[in-house]
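There are structures below to look over.
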Structure I
Amino acid sequence: MKYLINFLIFLLLAVLIGLYFLRLRYKLLALWKEVAVKDVIFHKLLLETSILFSECNLSLESNDNKKYLVRLSKYKRKKLRYLMLVERQNIFLILNKIYNEIEELGNPKLEIVKDKFEELQKARRLYNSKVLIYNQRISLFPSRFLAMKMGLHVIEYFG
């Protein structure tokens, strides 16, 4: 009888540990999916914003902006998500410099461009916060071992 009780306790403990790891796996996959969705949204907005900035070049023709607009125009038809991180960050820095000049000009015709860049900023902050949570979650014990077994890796922040 004593062996039976010990066996049932062991069996119950094994089932609880198994359920814990199933739940942890589900949470990791859900978090990975959230990060992937935010990644796609952010890079789509980055592409749309860079296209919008390069198309508004008539209003932004200054000596500093001309070289930036030329650099932006070469990314019109590329999928920015597949570029190196440094290149994507350079695109974002170019957009940020042009945005700062737009704010200084105060031109009401460029409100659409300003709104689009602010939307991009919001998406970048949201993406970086999700990446932070994801990286912390897969770096802690015991989810680290499960993440390694699932092939999940640390994701880089976007500036």
Structure II
Amino acid sequence: MFSLDRQSRVQVFLNAMPKEYTNPDSLFRSLEYGFSQIVAANGGKTVYISGQTAWDAQRQIIGGTDLAQQARQALRNIQAAVEAVGGTLADVVALRIYIVNYRPEQADAVGGALREFFPREERPASTWIGVSALAVSDFLIEIEATAVLE
């Protein structure tokens, strides 16, 4: 269940910790890019998830040189991590996304993956950062997450 007001403010009260997603008219429309401008969470347990990459559990790169596929694997890993502590993706309130040699034309690849994993009105706050390299040369993207659980 959620409610929506004039400034695209959504309050979500499902099984996850109550969160308020706000996208005021005074800031650019970010939902179409896969994230919310502001997420406020009340109480609960805060979970910090280390940067996740395109490695699967056997340390195999998923997606090869395809940024969108690597982003999807990183998000699957975030989902697995938050579920391992009793949460769901609905508990994720913030993402920090590191992209190797980021160029604006790559936004659709990353944004598309974010839109697949997070429902339209319940997207975490997000920062995208272009970097020159990550820990392994085959990594194109790394995503850190913060979640708030009940």
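Throughout, read-outs are computed from the coordinates displayed, never taken from laboratory work. Please read these numbers as outputs of a predicted model, since none were measured by experiment. Cβ atoms are built from the backbone, for glycine too; each structure is taken alone.
Values computed for the structure shown
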quantity	calculated
Origin of the value 1.5, where distance in nm of label points 7 Å out along Cα→Cβ at positions 22 and 94 was derived from one of I, II	II
Of the structures I, II, the one that -27500 was derived from, the read-out being helix-only ellipticity at 222 nm (-39500 (n - 2.57) for each DSSP H run of 4 or more, over all residues; to 500)	I
Origin of the value 14.6, where mean count of other Cβ atoms within 10 Å over residues 38-45 was derived from one of I, II	II
Structure from which 15.6 was derived, Kirkwood radius over Cα pairs in Å, options I, II	II
